[in-house]
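Heads up, there are several structures right after this.
Each value in this text was obtained by applying a stated rule to the coordinates, not by laboratory testing. Since the structure is predicted, the reported quantities are computational estimates derived from the model, not experimental observations. Cβ atoms are built from the backbone, for glycine too; each structure is taken alone.
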Structure I
């Protein structure tokens, strides 16, 4: 019997990899990847291609845009803005650190790309209309995330209302199966699903080895430690310390 179709937003990161593996269990999936001028663009594309092959996506559409590079405003796309180390945002201006364990809900990190997910979702919904797919998957996570406003449940509720009112195929829904999970829970789910975490890539700065000190690496390392699982990707020598005790504390 044929399975329903779905579009999966695939960045190549840990969360989108687990989301893709989850979607592929029950849907014929078509992946959508954006290259938007991010620092690790080539590495993220490679990760997405390898994830797509590993989980059995029917197709992977790669879209390129230089919009975010041209407008700047994010450390991921503007080389004039340094990628901060975890816990160090604001340190240069005398402000307190604003890392994953310290930032308040109102603080938005410099790695936020202005309204990026709206662009991704719009493209995914457009493709879903043509494919006859009623579901769009995205691996957004609110808890244990970097505080991005486009990773909150209300954002996706509003976007689904926009689809209902403005799309030809108004039955399309964006689903966020990981959004309320903690990062270490996502790691455990990925292991359970057999998700190809070994080819995923989360680092904001490095393409050969992960830097281990940016906030994305920090969140990932904490998650694997809390899950009691070894992170299979390579990290820069000397920057990864023993986080098992800290990870166990987070898991509690």
Structure II
């Protein structure tokens, strides 16, 4: 499989290492130095593109892949305000795309567990729910795409939670911020070189319950993105990582 890496930072490098070890070939890379040269014609010898670029570049990269009819796997977040337009274009033109806020297999299992747990917990009004995440100090966006995906699942199950209250924290000794009943709190901590820790926490006066995903390295994200790239070849339409993992069928078994 011949792969184009649209974005060659730490994630791109991790994907390259895994892909080459599996016998795939990286035939094109886009980074800060050559991004102005990236054109649809650049993808002539490419089987699939994987995008871990920047929110400001993602949509343009997707459209260039569509123009070249090259399947694309998109791990970049922060562009979802244009998602409906991209989805419509993908479907109507018979294009091929996989998108996810997080390609880690573990995180996608975590998403499913979060949804199932929330469907049970919303019956018990004695509990309040919040999200806590920890990332390395160089991470710029908050809340992360992963935290927002978790929040959407919670808000689907807790209709009284209508707004997200987000707080960026550099000192773990700061107390948890109080919220109003309609607010879902997301606290985003920055600490060292942490790849990513996400917790969904339920609290009552009697007890507490939480579920956690702790990413030990970027290779979990890279492995999932490569899995998606292998899977999308020969398919048309727009897909998520949950569909690739076929989690609903696994649960039925």
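With log10 I(q)/I(0) by the Debye sum over Cα atoms at q = 0.09, 0.13 Å⁻¹ coming out at -0.37, -0.80, pick the structure among I, II it was computed from. Derived from I, not from the others. If mean count of other Cβ atoms within 10 Å over residues 39-46 is computed to be 18.5, which of I, II is the source? So the calculation was done on I. Computing mean count of other Cβ atoms within 10 Å over residues 7-14 gives 18.8 for which of I, II? Considering all the candidates, the number was obtained from II. Calculating distance in nm of label points 7 Å out along Cα→Cβ at positions 63 and 127 for structures I, II picks out II as the one with the greatest value.
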